[in-house]
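Pasting the structures in now, so scroll down.
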Structure I
Amino acid sequence: MSPGRNPFDPSSQFNRRFVLMAAGTACWVCSVRAQEYPSRPIRIVVPFSAGGAVDGPTRVVAQELGRRLGQQVNVENRPGAGATLGSESVAKAAPDGYTLLLASQTNAISATLYPKLNFQPLDDFAPISLLGREPAVLVVNPRLPVRNVAELIAHVKERPDQIDYASSGNGSGQHLFAAQFLSMAGLRMNHIPYRGSAQATTDLIGGQVMLAMPGVAGMLAHIRSGKLHALAVTSQQRSPQLPDVPTLAESGFPSMVAYVWLGLLAPRGTPTPIVERLNRELQAALAAPDVKSYLASSSIEALGSTPTELAAYFREERERWAGVIRDTGAKIE
């Protein structure tokens, strides 16, 4: 080495050699980890309560994913604060592929609705794949004397601020779906946020609240039994499971198309070979006959995607719901 030559000068031959060696070592370590992965059980954190609309589909996919990976894939429910509590725990977990997050439109909503989060809902994660999507359904307690959207609008307009609607929590998809619809229809109702879909549904059936807009999957049994009445779905076409229920577009709201979607994320920094392995096995799990049958019977459209496609979709959803929050004045209550 030349006298006075700084070995840490970026232009030095020594430093270039050192950087290349370090990069090669890091790649080798990642490769070894990926080849060994998974060597212990994996957990998927669901940031919603057990028994909620996304819980069943996640467990079915997790079981098939575990079978393909040769390791148990456990589902852990960590609800609260618009899905931010469970999401933050995954954002701060080790980026080794053993802690994953079941993300949804709630995560895209929280990016705007919660301005002081201790993590970034998109940038602190490595996208793996979309899982699927389902429409929401506008359901009412049968004691509400309405049987279609037009009757609902007329009834509520005569009773501003007198009727309560439920959601699975502040900042949830259910919250923003309803807020957007009410804004478009010029309706004023009281928002009652719950800690998860299960209790919200129980109170909706019991008549403590009168309306909600949850995903179709969790409502099918209650609609078919007559415990709830379905007025409209939020998909572009009618749901195959509810063929007699019109879309909101058919009911006079052509721009009110929205879906409950599910995606899988890992902490940022998870090695690319592990993300690729998870993506590959997840696509196969979604194509498995038992999984496809379960999702279809629940009105969930299996999607699957590349990590890049999920990242782009997440950004689109973040911008979309930021606009809804701005236009409706929705806030944490």
Structure II
Amino acid sequence: MRLKSVWFAGRAAACVALLIGPVGCQKREGAGGSGEVELAFITNSPSDFWTIARAGVAVAEKEFGVKVHFQVPGKGSAAEQKQIIEAMIAKGVKGMAISPLDSESQVTIIDEAAAHMPVVTQDSDAPKSKRVAYVGTNNVEAGRKVGKLIKDVLPKGGKIAVFVGKMDVANARERYAGIMEELKGAKIEVVTGAPYTDENSYPKAQENVRVALDKFPDVGCLVGLWSYNGPMMVKVVKEKGSKVPIVCFDEEGPTLQGIREGLILATVVQQPYQFGYDSIRVLAKLAKGEPIEIPKDGLMYVPTKVIRKANVDEFEKKLNALKARGR
């Protein structure tokens, strides 16, 4: 290991060891030695979900006096994320927040980044890596909430079709695990025995819904695990004139409208604004050697909420106010 990597790793470890009390690390200069602290925030896809997180990043950027490079992999692939991480290391940023697309295969590149700077995972975790914290949802618990909603739709049991981008992403696996835990003993069957995956392709996501509805005319509920699955399901249900109810995650515009129109029973929303804000807050304070509190297990969970027709308007009003803060 290069001397520079050892030095950065040692500094990061010293910071982590003192997270519950004052952090004793010295203030470090930003990229290029200009004195400005530069950080990176890396999403897992170009989904609209990240526009809300970006608002939180923008507010934290101003509040904590840092510059953030907000990076979006256009095709939502682990290979793209690797290239971005390498570019940010080369740039000399002093902290990185990432939503890893593959919590297992990306450990090596995340650890490489962690040798140079504090790394926070957000939205999806990589617990085997050397990240200092995870900022995001307790996805198993969020899955249980979706499971309860599915039982509301199918109180006597039935068939469901589940849709997601990729199952090798930690948040997808954990949400699905939470759903299946909640559905245990409920006589509810997942058609095909596993979720349909689309590899972050919107056309494929729509086609998966069409295939499920055509192949399983008795399906009783459509379930989406990622933010864009809700809008894709709504589009296909409208196209086919289907009455199959939907349960999903997150708060994209078409999802909230689908709730108003009665196509979606409910959605379990995260707080991506908080993902952005808290990730940058933690990284900024670590980079500057300022006191910061992080749980010993590194898990900084952000609560979820269930949005139904009764509270969708109030929720969207608050959401728009948060977005406006980031402009």
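Any read-out appearing in this document is the output of simple, stated calculations on the displayed coordinates, not a laboratory observation. All values derive from a computational prediction rather than experimental measurement. Cβ atoms are built from the backbone, for glycine too; each structure is taken alone.
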Given 33, 53, 14, 0 for P(r) over Cα pairs in 20 Å bins from 0, in percent, calculated: source structure among I, II | II
Read-out Cα extents along the principal axes in Å, for residues 77-148 alone, computed value 52, 28, 20, structure in I, II = I
Comparing structures I, II by mean count of other Cβ atoms within 10 Å over residues 141-148, which one has the largest value?
-> II
Ranked by mean count of other Cβ atoms within 10 Å over residues 61-68, which of I, II sits at the highest value?
-> I
